[in-house]
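Multiple structures follow.
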Structure P
Amino acid sequence: MAALLALPRADATVGAAPNAALTVKGTAFRVALRDGKTLLSPDLVGVVLEAMDDAGQPLTIRIDGVRLDASAPGGDIWLHSLSTRDRVTGEWRELCGPAPDGTVAGFPLAGRWTSDGRHLQDARAFSITCASGAIGKCVRFGYRPWAEVGGRPLWHYHQACVRLLRADYGGDGTAHTRDGTLIDLYDEIGIQRPDVAARGLSFEAAWGPNGAVCVRRTRISDLLTIETLAAKYPRVANGPDCSEMTSALLWNRS
């Protein structure tokens, strides 16, 4: 996402800020001014960004508030209250819908995403993700792509988590799930553990950054049967041999 920073003036008008370099660190905006001063997201409440949406259309975003996410593992997730201006009415409205826990917020994330769902490292690009989306959920689950746990970079764990949430078995960006579907995801590095209280769930698949490593059963057979999966993605082993014992980054039940 390319964005032009605009800073609010005392007279409440908005003026361009050509002397500012806008980047993203973690989930925070970072603005380096030519006078040597650095501003982070908490300093940018009221700032307006001129950006583009996924369809390449102009998108005006205003930062209305910034707070730390007290529920996120790691404690360094900055939640941004964001609004966007309607191109027809000019009115401001919430950019993001509510996450499962009721959080209405978003945040920036460095890098760029391809049409097949790959997250590429690119210091010149960033996207704004909502806490209600798969990318934002995975960050809040603790899979922070800029961080490490026990010396292990979490970049690929975050990518695997996004594939998992979307049921993107083939790693081509095609989702095979529905909003509100209950899943339990876990790993072996201690970020997410199996929920022993989650009754009625059974093992679904093992996951890596390129999609499913193997699939025991599809999440929603009405959307994709195991037979169609095998025909569409022959590289993905499936059946009873797929289990938590399969080498992977993440596993899930559904």
Structure Q
Amino acid sequence: MFGLDPWQFWTIFAVTAFAGFVKGAIGFAMPLIMASAFASILPPQTALAALILPVLTTNVNQALRQGVGAAARSIRDYRWHIGMVLVFMAISAGFATAIPQQAMYALLGFPVVGFALWQLSGTPLALPIHHRRRAEIVTGIVGGLYGGVSGIWGPPLVVLLLSLGAEKREQMRVQGVVFLLGSAGLTAAHLMSGVLNAQTIPLSAALCIPAFAGVFAGQALQDRMNVAQFRRWTLILLVVTGLNLVRRALSDWI
């Protein structure tokens, strides 16, 4: 079955459905969930290839859920963040083998956990509107630098959106747009690298089925959540995401 034992295939099938559900409900963390689980049962290149098409196609759905016009407005409204992510991702990608990833995971994971716990404590952190461009530029640079060396560029965007108090649908859409642009670049890069090939593309394509089943179920839940519930679950998942980064940072010493 796509070169895998049946238990391997059905395990990653179930993981993909769960990751899709989380993405549909909260809007992020799908590749983190899939990568963490896949890496324990699949060869590294197969694990990476398997998640690429589900992540790409579900990002298209998330970005365009309110239509092309709304997605275009999000690109315009967050152009500074998006531009910095793309520029600095391209710059930092060349240093991916030179920078210790454990250090990068720690430098991102600890602040993310701290920010989310601070917000969950009931003490809001709101960025003054006249500092918005500066905040977009800084979070875009951070996201781009981390994205190029680790493949993870989402947490700084989520922190920005929470700090700005973005409306629920806007937060989901902006995340989808930024993640789509990044995942499109990732897909193109691995078509050229050979990670996505005649053997791995069918597996990755097949996993789009549970990914979308999970996303649609998660979106149904998200539509019923009020703003406070959505924000709280976003922060909780941000804590989990940050702790996973910390775990990866400390993995060589544990």
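Annotations
- Value 40, calculated as relative contact order in percent (Cα under 8 Å, 6 or more apart), assigned to which of P, Q: Q
- Comparison of P, Q by distance in nm of label points 7 Å out along Cα→Cβ at positions 82 and 162 - largest value held by: Q
- Identity of the structure behind -26000 (criterion: helix-only ellipticity at 222 nm (-39500 (n - 2.57) for each DSSP H run of 4 or more, over all residues; to 500), calculated), options P, Q: Q
- Comparison of P, Q by Rg/Rh (Cα atoms, Kirkwood Rh), for residues 42-121 alone - largest value held by: Q
- Read-out distance in nm of label points 7 Å out along Cα→Cβ at positions 146 and 178, computed value 1.0, structure in P, Q: Q
- Top of P, Q by distance in nm of label points 7 Å out along Cα→Cβ at positions 90 and 130, largest first: Q
- For Cα extents along the principal axes in Å computed as 54, 43, 35, the structure of P, Q it came from: Q
Where a number appears in this text, it was derived from the coordinates with a stated rule and is not lab data. Note that the structure is a prediction, hence the values are computed from the model and not measured. Cβ atoms are built from the backbone, for glycine too; each structure is taken alone.
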